[in-house]
1. Who wins on relative contact order in percent (Cα under 8 Å, 6 or more apart) among 1, 2, i.e. which is largest?
2. Could you figure out which one of 1, 2 the value -14500 for helix-only ellipticity at 222 nm (-39500 (n - 2.57) for each DSSP H run of 4 or more, over all residues; to 500) was computed from?
3. Which structure, out of 1, 2, was Rg/Rh (Cα atoms, Kirkwood Rh), for residues 59-122 alone derived from, given a value of 1.02?
4. Assuming 1.9 is distance in nm of label points 7 Å out along Cα→Cβ at positions 11 and 91 as calculated from a single structure, say which of 1, 2 it is.
5. Quick check for you: by mean count of other Cβ atoms within 10 Å over residues 19-26, which of 1, 2 is greatest?
6. Figure out for me which of the structures 1, 2 the number 22.0 belongs to, where mean count of other Cβ atoms within 10 Å over residues 35-42 was derived from the coordinates.
7. Quick check: 1.5 is what I get for distance in nm of label points 7 Å out along Cα→Cβ at positions 75 and 99, calculated from one of 1, 2. Which structure matches?
8. With distance in nm of label points 7 Å out along Cα→Cβ at positions 27 and 51 coming out at 3.4, pick the structure among 1, 2 it was computed from.
Structure 1
Amino acid sequence: MNGDIFKVLLVDDSSDDRFFLRIALKRSEKLVVIGELQDGDESMSYLKGEGKFGNRLKYPFPDIMLIDLKMPGKTGFDVLEWLMTEKMNDLTVAVMSGSWLAEDISKSRSLGAHAYFKKSSEKEEQLKMIAEIEMLLEKRPPKI
């Protein structure tokens, strides 16, 4: 078993959803939330290290970004499309959505999302999601 700690960036316009996700992630000894953002524009600036996110000591690059699809401004889909043009191979992206529509899942996957999770307040579902996120991150190739 890998002993790494993984940095998580939460991107969701709902402060309630971010709160509940942060509480759920605290159940993991391997996942630590390094930042919370409200929209796709902020996530793109954060990932590029631009503007107020220029200090990588204060705003470290995440191992995984958990992103909502439906947000004002740049949506999760917009960010996924943008990521396809960027060279951020060390970033794992998982969609966290209230939608269980097949077209949302399919589009997310086709745009490069590594995983798709339905938002849930049920403890069992949250524990399953955390285990899947940890497994996804542990399977990544080691950084050089």
Structure 2
Amino acid sequence: MRVFLDSNVILSGLISDKGAPRIILDLLSLKLTSITGLTGEYNIIEIERNLKKKLPSAIPAYEKYLPIINLEIIKLPSKTEIKKYSGHTADKDVPVLVSAINGKSDYLITGDIKDFKKLKTSDEYSFKIVNPAEFISEAAGKILFIKSD
């Protein structure tokens, strides 16, 4: 299972030791063969910009925890790819959408339901868009019970 984490999920999971975002990060840190965590280079840039601007005290935790959760980083989408999906969601989120597509994700996990709401019911994408709690409720049990070789 390939799960793409939006910036807000990673930030929330780093900042709080409770809640669904943290559970997802902790699950990824187990390095189970049944789940691969993904995020985009765009998301990493956004996370680092927000940390520097709003939470510089959290930078050491971010730098320590990011390698532990072992995310596959999807390269920045091209301008052509972004243009192709322009209008599907808010402009700021199009690179996130394209990165999830390029990462061959099964899930796009985001706390940004406002901008992704209309996409949640679309069957245009090969992945399901869920918030962190929905992912935990729907998929985490499957992950833990898949035999790891």
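Any read-out appearing in this document is the output of simple, stated calculations on the displayed coordinates, not a laboratory observation. Remember, it's a predicted structure, so these values are computed and weren't measured experimentally. Cβ atoms are built from the backbone, for glycine too; each structure is taken alone.
1. Numbers: 1: 23; 2: 32.
Biggest value here belongs to 2.
2. Label of the originating structure: 2.
3. Corresponding structure: 2.
4. This value belongs to structure 2.
5. 2
6. Numbers: 1: 19.4; 2: 22.0.
Label of the source structure: 2.
7. It must be structure 2, since only it matches.
8. Going label by label, the one that fits is 1.
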